[in-house]
Structure 1
Amino acid sequence: MTHNTPTPRSAGRHSFWRGKKVFLTGHTGFKGAWLSIWLNSLGAEVTGYALKPPTKPNLFDLCRLDRDMESVIADIRDAKRLGKAVLNAKPGIIIHMAAQAILRESYETPRETYETNVMGPVNLFEAARKCPSVRVIVNVTTDKCYENTERQRGYKEGEPLGGYDPYSSSKACSELATSAYRNSFFNPKNYSSAVRRQTSTATLAHGAFHHVALASARAGNVIGGGDWAADRLIPDIIRAALKGEKVLIRNPKAIRPWQHVLEPLSGYLTLAEMLYRHGPRYAGAWNFGPDAGDAKDVEWLVGRMFREWPAGPGYSIDKGRHPHEARYLRLDSSKARKQLGWTPRWHVGRAIDKIIDWTLAYKRGADMREVCLRQIREYAGGVEN
């Protein structure tokens with residue numbers, strides 16, 4: 001299928017998002033809170049659905065996001081509650097980000113990981129089948145959904161899915177479920193631009209005409225200010241730095257595709273807009289990863305952070321035994337570059353600078369919502385480095 005290349009960075013246009021009703025799952029998490037701030041600044045009407053913020057402190061509370069959006073605190077595994085929330089919100093666009101997103105935790109809670117990461121999106125797709133207003137669904141998964149052979153070349157969207165650990169495997173399952181629902185209920189062959197006419201209790205059947213464009217999005221290792229999650233590298237570094245302590249790092253030579261949180265979020269927004277405007281032409285799977293040069297090992301990232309941090313306390317290697325984690329993983333995002341006009345803007349050095357700026361602002365008691373908005377404006381305004 002041939003695509004006309006859109007204008008790059010369409011995600012930053014207020015004209016499209018103003019007044020759009022968006023249902024965002026996972027809005028209390030790190031990525032979800034950043035996306036909520038961005039969508040609110042664009043004039044979207046956002047309904048969030050998620051569990052309570054997973055950490056204290058957290059970006060959702062820090063930026064007082066419950067004042068800017070409808071916030072439903074509930075479990076994505078609760079299909080009945082989720083279906084009711086979707087019907088009440090009457091969204092045109094659904095962005096699904098709710099997940100059990102910590103790889104190491106998936107070893108401790110494998111059942112809950114699969115329930116959340118597989119049945120969560122299935123519950124959402126079922127809710128969308130009953131909601132006539134829905135036109136776009138973007139299911140956010142991960143770069144770890146691929147069958148990783150630790151090769152140097154980046155993975156493309158059509159390559160085999162897999163997963164060594166429960167987290168990675170559950171996200172591959174989510175991708176398979178997305179494909180099955182796209183084929184069975186949101187098939188591009190049955191797409192009609194006309195508004196779907198049905199009662200709020202009727203369920204879109206297999207083979208019926210519909211106006212829903214369904215895609216999935218896979219991103220790299222996302223970093224940014226406001227992440228306090230356990231067992232993630234940047235939050236571990238920040239916690240240690242704020243206490244003036246050395247940080248313990250695992251797998252110092254493991255290479256990851258680091259990217260600032262605004263990079264994939266801009267990809268999700270651009271993808272959602274193109275799905276809304278052009279329907280199933282943009283359905284399918286999409287990678288949003290950094291440039292090849294931004295794939296750095298853990299030790300490099302930690303060293304770069306502490307070179308910029310005032311009186312950085314440094315780090316040491318944790319030589320204990322740890323669960324299996326891949327040593328190398330990289331995405332090939334050429335499809336998004338060519339067909340969506342999406343390209344990374346803030347390379348890893350600039351991403352680290354922004355994290356440090358954000359954290360030092362937090363340390364001195366700044367208005368963190370305004371700090372986030374300033375960084376979003378800088379990013380959307382085209383400042384590249």
Structure 2
Amino acid sequence: MKLAIIGLSNSGKTTVFNALTRQNLETTIYPTVTGEPNYGTVKVPDQRIDRLAEVFKPKKVTYATVEYIDYIGLTKGDMAQNRKVFDLIKDVDAIVHVVRDFKDDAVSHPLNDVNPLRDIETLEMELVFGDLEFVEKRLERIEEAARKGKKPNEAEKKLLVKCKEILEKEIPLRNARFSEEEEKLMRPLQFISTKPEVIVINTGEEDLNSDRSRALQQEVERYVNDKGIGETTKVVTLCGKIEMEIAQLSAEEAAAFLEDLGIGEPALNRLIHLSYRLLGLISFLTCGEDEVRAWTITQGTTAQKAAGKIHSDIERGFIRAEVVHYDDFIASGSMSAARDKGLFRLEGKTYEVKDGDIINFRFNV
């Protein structure tokens with residue numbers, strides 16, 4: 001899973017990136033318009049993996065991972081500048097949109113004052129305008145080719161015209177309905193306003209867990225639902241500065257710090273899990289003395305396809321899947337006890353894997 005962290009300049013994007021990746025990139029107090037993208041791979045927190053590692057004491061423990069990309073901020077009305085960001089994020093799975101809700105006179109705001117709802121709409125419109133520019137240029141190329149005698153792809157042209165009409169109404173493409181055939185045609189076009197989105201309200205330390213921050217989150221959620229994008233846009237509130245501090249601490253120090261703040265877990269854990277749910281992803285687990293591991297698959301994946309995540313030979317030679325759910329295994333205390341209770345099952349190729357299934361694949365090649 002690859003996610004791009006975007007937002008207006010000085011919204012705290014790089015602070016959130018640092019917190020997620022435990023890096024220590026420089027954060028600036030002024031808008032940055034140049035530089036190279038930053039990449040970081042993050043382990044998906046999973047207490048099930050932690051617990052299984054305690055039970056099996058394997059040589060290796062492997063968590064599912066997420067790749068994050070951080071780059072320069074988007075600028076209102078500057079399509080040439082914003083295109084640098086669009087070109088980078090067009091092949092990501094989703095975007096993490098960081099919105100500024102902290103006040104700091106030392107850190108300038110590109111629109112002069114802190115107004116989260118305005119900033120959300122501003123960035124949304126930049127995504128819309130980016131797609132509109134792309135559609136108009138592609139339609140121009142199709143018309144130019146037609147004048148030279150090249151027959152256009154009528155299905156693609158019809159789709160582009162439909163997208164143009166939607167975008168001209170300042171509606172993101174994720175708000176619109178498309179047929180299965182249209183969605184298939186859209187995939188290689190890599191529109192950016194179709195991307196699922198997590199809106200991160202980056203609040204100040206003084207407002208963390210306050211009535212004000214909760215009210216703002218509810219207001220943003222209402223905005224998202226009123227726009228009809230509740231299924232593809234989720235909202236989370238955090239304080240990037242505090243999250244970055246937590247990320248630099250040892251596990252013991254972080255736990256004590258969170259307890260002092262009255263927080264059960266870092267907000268970034270919620271962000272990662274929210275991103276998973278947004279994309280319809282789940283994890284199945286494998287365990288033994290050699291390795292305990294989480295494997296990421298799309299919800300609805302069959303056992304045979306899930307086997308292919310481990311190795312194509314296992315998918316090709318699939319015989320059956322030996323399955324016990326994590327909760328049943330923990331409640332039973334051991335694999336043999338789970339078998340005795342009838343909780344250990346044999347499943348065929350078409351079994352739909354569930355989040356938290358512990359699976360051993362039988363195969364023959």
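Structures 1, 2 were compared on distance in nm of label points 7 Å out along Cα→Cβ at positions 74 and 266, and the highest value belongs to 1.
If percent of Cα pairs over 21 Å apart, for residues 18-89 alone is calculated from each of 1, 2, which structure is the one that comes out at 48? Label of the source structure: 2.
Have a look at 1, 2 and say which one yields 18.5 for mean count of other Cβ atoms within 10 Å over residues 130-137, as calculated. Matching structure: 2. Thinking of 1, 2, which structure, once Kirkwood radius over Cα pairs in Å, for residues 138-225 alone is computed, gives back 16.3? Traced to structure 2. Could you tell me which structure in 1, 2 was used to calculate Cα extents along the principal axes in Å as 62, 43, 40? Checking each candidate, the match is 1.
Where a number appears in this text, it was derived from the coordinates with a stated rule and is not lab data. These numbers were taken from a predicted model, which means no experiment stands behind them. Cβ atoms are built from the backbone, for glycine too; each structure is taken alone.
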